[in-house]
Structure P
Amino acid sequence: MPESQTGSVIFAAGILMPVSSPPLQDGAVLVREGRIVAVGDLADLGHENPDVEVRFFPNYTIIPGAVNAHAHLGFRRKDAPEGGTFAGWLGKLIEHLPAKEAWTAEAARDCAREAIEAGTTYMAESSPYGECLPQLAESGLAGTVHAEFFPHEIGTPQEAVEFIIAKARELGEGLPGRVDAHVSVHSPYTVDPESSRLAARRTREMGWTLVIHLSESQEEVEFVRDGTGGLTDIFGANQWGGMGVSPVRYAQSVELLAPETIAAHLATGVSEEDIEILAQSGVAAAHCPRSNDFLGCGISPVPDMIGRGIRVGMGTDGLWSSPSMNLFEETLFAVELHGMSGATGLELATLGGARALGIEAETGTIEAGKWADLAVVETSPEDGDPEREVLEAAAGGGVAATVVGGNVIYNRLVG
């Protein structure tokens with residue numbers, strides 16, 4: 001169970017990496033009522049606050065907690081469909097759905113715990129009709145569950161959108177302070193254009209974020225552009241495939257792209273023109289490279305997107321397409337894939353995710369005024385690429401404690 005922290009406490013370590021500023025030796029964070037009040041030297045903060053409890057990790061590094069910009073909690077490693085082709089994998093996933101209902105809640109609980117033990121403090125989760133919200137809410141994580149909806153199961157586009165808006169509002173009642181429910185337009189091949197357009201308009205009116213799987217696979221590109229391919233074999237005859245454009249251009253045409261939108265994957269067929277559209281619309285991207293690799297979806301042009309000013313965060317996706325819920329492990333994969341520095345990787349895993357989700361004023365770095373969302377990592381790097389060393393340690397199971405809003409929700413050093 002999380003350790004509730006309602007008063008003041010100082011968290012300190014041999015090295016403090018705020019991300020927004022250079023690392024500090026023997027750095028400390030003064031936390032009051034869940035928020036960071038001050039960041040500085042342990043000696044100074046301790047002297048100025050002699051009556052405040054100090055939790056000092058001398059041979060560890062404190063970093064901001066990981067911000068998972070795109071995850072699915074309701075899967076488990078057991079029974080995972082084989083990868084290789086996206087359509088083949090998706091077909092098997094759909095076959096497994098009736099049996100999956102019996103264990104989804106347990107899987108979501110286990111996945112949330114795995115993420116916490118790997119240093120995640122905030123998660124943007126997507127699940128059908130928000131089914132994994134209870135497990136995220138009880139876990140101690142902060143986050144948003146984006147309720148996916150499928151209009152063919154509901155009725156007209158207007159009925160479908162009003163249904164999912166009402167569902168999200170219902171899910172949002174009585175939640176912990178930093179947990180909420182929004183909406184996901186699942187994908188261009190499962191949600192029709194009019195439902196997509198109406199959902200985008202309605203959620204923006206309410207100031208909600210909106211998630212969509214976009215340009216994830218070659219099959220999706222073929223579906224949107226030509227109305228053919230493996231996805232039409234799964235979903236049968238469709239009324240809106242074959243638009244003659246890329247998925248990104250299609251999403252623009254139905255008003256899905258906006259600063260409130262998080263586009264997950266963007267792995268296949270993302271052209272320079274598409275990147276320009278994404279940049280001009282202000283949309284954010286959630287990068288899930290291990291899922292893309294497992295499903296043969298290609299490599300997302302993340303360096304080009306970052307260079308064009310697109311907000312990019314990291315996402316683990318779910319255990320039926322990714323090996324773990326460890327966002328730092330996901331990020332290390334991306335660092336190696338794109339030839340990035342450790343500093344860039346650490347920023348992607350923390351501040352990058354916060355920016356993508358529009359919550360950078362609240363979390364993602366260790367700064368006064370933000371929530372005390374922290375990960376304590378068993379390493380004390382010195383020279384070379386210290387951020388890379390911290391990423392490697394966190395990716396390898398080196399997270400010793402996780403703090404969300406000042407509450408220690410995981411600590412393997414005690415008990």
Structure Q
Amino acid sequence: MKRKFYLIVLFAVIIGTNIQSQTVSDSTLLLPQKDMQWWRDAKFGLFIHFGLYSILGEGEWVMFAQQMDIDEYAKLKDKFTVDKFSGKKWVDVAKLAGCKYMVVTARHHDGFSLFDTKFSDYNSINSPVKKDLIGEYIEAARQANMKIGIYYSPLDWRYPGFFFPEMYRTSAEKMKNQTYTQVRELLTNYGKVDILWYDGGEDNWLGFGGLMWDGSKGWHTRGYDKPYTGKFSWEPLKINKMVRDLQPKIVISQRSGWMGDFTTYENSFRGRTKRPFELCTTIGGPAWGWTTDAASKVMNLDTCIRLLVMVVCQDGNLLLNVGPKPDGEIEPEQVQRLKEIGEFLSKYGESIYNTRGGIYDAKWGGTTLANNAMYVHVLKTPLDGTIQLPPDTKKIASATYMRDNSKIIFVQSDTGISLTNIVNKQNEIDLVIKITYK
């Protein structure tokens with residue numbers, strides 16, 4: 001069963017990664033560049049998936065993947081004790097990792113809310129933990145000067161109207177009412193929120209591809225590349241106009257059916273874009289929620305650093321996900337890896353934070369740019385010890401290894417910049433060279 005489940009999750013990930021949803025490209029709701037600057041400067045965030053699914057330890061899609069009866073699944077609420085949950089501890093882990101923002105699941109596709117909502121009693125306040133987990137996280141993040149992000153899924157598997165919006169139109173409209181009501185609550189009851197991270201609100205998701213029947217084909221779908229075109233609509237401009245009215249400077253993701261302030265890539269990076277973008281991925285394994293083998297699937301440090309550098313050199317952000325255990329504690333192995341990333345950033349953070357992407361070459365690495373410096377991230381030292389960079393109108397004053405400030409030989413001309421005799425004596429994952437301009 002577990003192997004089957006992971007295959008289903010992986011299939012869902014592939015769909016989410018590779019299908020371009022039809023979104024409304026209306027720029028009137030976009031944040032001005034000055035209000036997006038903090039997000040673009042932040043570079044690294046912590047994603048947290050937590051909910052009833054964590055109790056089962058088979059990922060956040062377990063309800064759908066195992067086709068669990070909704071009423072039976074809902075009984076998990078009575079086991080939601082979350083004995084070791086602490087919003088402060090979650091934020092402390094993010095700080096330890098060097099993250100500048102967090103995004104936490106307020107409600108996933110299973111419909112269970114981790115906040116105090118008046119829409120229904122299917123929430124953490126009405127479970128044994130009797131806590132508003134989102135409220136506690138937000139308060140801790142605010143005290144720690146951590147930017148606050150909320151994940152919210154309009155999609156809800158409990159509503160037949162999600163699967164068949166025409167046949168169960170009343171159900172679909174009730175699901176929509178839930179979304180509008182709860183988004184309003186989240187953006188009204190907790191003070192300033194910095195990011196609203198939608199998931200599952202695009203038309204491609206409605207009807208899960210459109211299950212259909214005809215005599216020649218039998219059961220089939222409309223195709224995942226074809227969005228739903230029926231009468232029901234999330235009205236993405238309407239809801240995001242409401243969001244802008246409630247939180248004028250909030251950064252909004254594109255997964256509500258509107259283009260959003262940034263583009264999200266899930267799990268696999270499809271190339272640099274002119275728009276602000278973010279790659280979100282898990283720290284290990286195919287699932288975003290906790291699994292019983294999560295501790296053994298943690299990504300190694302080498303891969304984490306290379307991923308961060310690859311994304312930042314191409315002018316994006318990395319949102320790295322962990323799934324806390326059923327008791328609310330983040331896996332110690334995941335915490336340790338995040339700590340190691342934080343140690344890297346404590347040494348080389350100036351080459352990551354507050355920079356813009358330069359170039360990226362998979363053969364050796366890439367560059368990041370700051371006001372008076374360029375940082376060369378050498379992920380693989382060339383055999384001849386030489387890296388060629390494009391021409392630069394700014395004159396170079398010096399080139400040094402950031403690890404010890406020792407000088408590196410460079411030649412600048414109209415045809416480009418040559419860095420020579422590059423040696424990675426300490427076998428660093430990312431050998432960072434700082435080029436300072438005159």
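We did not get these values from a lab; they are worked out from the coordinates using the rules stated. All of these numbers come straight from a predicted model, not from anything done at the bench. Cβ atoms are built from the backbone, for glycine too; each structure is taken alone.
Worth pointing out:
- Calculated for structures P, Q, FRET efficiency 1/(1 + (r/R0)^6) of positions 123 and 267 (r between Cβ atoms, R0 = 25 Å, to 0.05) is largest in P.
- Taking Rg/Rh (Cα atoms, Kirkwood Rh), for residues 195-250 alone as the measure, the highest value among P, Q is held by Q.
- Between structures P, Q, the calculation of relative contact order in percent (Cα under 8 Å, 6 or more apart) yields its largest number for P.
- Highest-scoring label, criterion being mean count of other Cβ atoms within 10 Å over residues 323-330, among P, Q: P
- Which entry (P, Q) yields the derived value 70, 44, 40 for Cα extents along the principal axes in Å: P
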